[in-house]
Every structure is written in structure tokens, then in C-alpha cells.
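Bear in mind that the values in this text are calculations on the coordinates, not laboratory data. It should be emphasised that the depicted structure is a prediction, and the values quoted were computed from it without experimental measurement. Cβ atoms are built from the backbone, for glycine too; each structure is taken alone.
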Structure 1
Amino acid sequence: MASLPMTVGDLTSIGLANPAAGAEVVYVPATGTRIKIRAMQFVFTTAVAVANRYVWYKLTATPYDTGLLVHPTAQTASLVWTYSLIPGFKSTPYAVGLYAIMPWDPDIQFDPSHRLHIGAVSMQAADQISDITLYIEQWIDD
């Protein structure tokens, strides 16, 4: 993969489509682009089924998993939490009320061979990830 130029890329936000209930999110950068995800926010709504869910994100570079982070705070049944991936926040993830912070390295470079997955351990069929917004810096390849 070519390294990113020393210039500032286009800064933009991308709203992702909500996946089906019980399904994880998979984000793939557009063909011909390279990006850095500068921040991200999404909502995780748990169904009435009794279970402790632990939200995670995973980075993959075909065909390998290159990183995984599981939030240590369980989200129980019938709750709506907002999760944020904060750039430069490198300490332990934490939760306050119905808001959870997860660390994120803003210098991770993505191209179309990379994937960002978001899901939950013990995710139930009616649980829903929604309102997904990525804030990215993007370069268009020549």
C-alpha cells in the first residue's frame, strides 16, 4: 500500500446504512481511495432478551485480523447506548451513563483491502446498531 501524502486529505463525514437487526457493521473504503478514520459514532440498542453484550470493533486486512478491541462494560437488555471512537484516546475504554468511549488510533490508514467491523459479543437477533457516522480524511488515488 502506498503511503499517504504529507498533505491534508478531504475531511468529510459518511453516514453508513444500518445493518439488519442482529448483524454486525462492515465498512469498506471506496475503490480508488485511501482514508484515515478520524472519529466514529454509533448507537447500539439492545432487545429485551436477557444477555450481557460487549461491543467490539475489529480491523481486518484481507485475509487477516489486524486489531480487535472489546469494550469491557456490559450493555444489558433494553438499553440504548451511544458509542464513540475517539482519536488519540489510548487509555482504557469507559462508560458513563448511556455513553461509551472506545480508544482509536487516528493514524491507521485504510484502503479498499481493509475492513472495519463493529459488532457485539452475545449480540441477540433483535439487537440493532444504527446511526453510524464516520468522520474521515480521504485521498483519491491517481
Structure 2
Amino acid sequence: METHEYIQVIETRADAEVVLSVVAEVHNLPRWTTFFASVDGRVERGHAVTTLVGPAVTWIEKSGGEVDICSELNGRLEKARLSLQPSAAGTRIAFKVRLPVAWGSERIEAQLGSMTRELERLQQLCEATSDGIRA
């Protein structure tokens, strides 16, 4: 299946360490991304989760300033990448996904809009976490 990479970016005033602590925790996924409905428990390779397309096993891989959200769905491995970079405001978060070319422009635009809203929720979650740490 032919895919194309799409990137959405947002800035948060939370520092990279706080952002990393939020995005590297599988239990936080339903709090900011609509793809994950629930985290159902720990399994051998990660966490059993319920997604919009059914059950999956999800885990997080971290390397430097990059976090991969890895999910095995129906025998396929899917990944979404978050790249974190310090910025003057706090942290720049780039959300990268690969979407099927066959989806067509209307469906892809809808998904990109959803990614923007998810990043806004992530921004709020990171800033609330950061504010809680400082309090």
C-alpha cells in the first residue's frame, strides 16, 4: 500500500522533559488522541488497547527527541512519530504519520484536521502537567 508522510506541528510552553513524560506513557494516549479509546492492561509486549479500528497491542519506543507510538493491529505494525525539539517558547512538537494515498484528499484533510485537534489537546495536557509540577 502506497503511503505519504504528513507532519503537523505545535509549540507548547512545557519543557521537553515534561512533554516526553506525557507522550511516553501509553495510559495518556486516550487523553489526547481520539484513535485510542482505552488502555485495557499490560500484556507481554506492551499494553492491550482499544482503538477506533479494534483491539491492538501498543508500546512506546524512545530515541533522543523522538517518540514512536507503535501499535500492532490485525497483524500489521503501525507507527506514529512525535519529534520534540526545545524552542524559545518551550517545546516544538512535530506529529508525523503515514496515510494511504488511496484515501483521497478529502479523507486525508479530515485526518489532518483531527491531528491538529489532537496536538492542541496534547499541548493543553503538557501545559497542565507542567503547571502542576511547578505548583
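Calculated for structures 1, 2, FRET efficiency 1/(1 + (r/R0)^6) of positions 15 and 103 (r between Cβ atoms, R0 = 35 Å, to 0.05) is largest in 1.
From 1, 2, which structure was semi-axes √(5λ) of the Cα gyration tensor in Å, for residues 23-70 alone = 26, 14, 10 calculated on? Derived from 1, not from the others. Of structures 1, 2, which gives 14.9, 48 when Rg and Dmax of the Cα atoms in Å is computed from the coordinates? Derived from 2, not from the others.
If helix-only ellipticity at 222 nm (-39500 (n - 2.57) for each DSSP H run of 4 or more, over all residues; to 500) is calculated from each of 1, 2, which structure is the one that comes out at 0? Label of the source structure: 1.
Highest-scoring entry among 1, 2, by distance in nm of label points 7 Å out along Cα→Cβ at positions 31 and 95, is 1. Tell me which structure, out of 1, 2, gives 33 once relative contact order in percent (Cα under 8 Å, 6 or more apart) is calculated. It traces back to 2. Using the calculated result 3.8 for distance in nm of label points 7 Å out along Cα→Cβ at positions 39 and 63, pick out the matching structure from 1, 2. Structure 1 accounts for this read-out.
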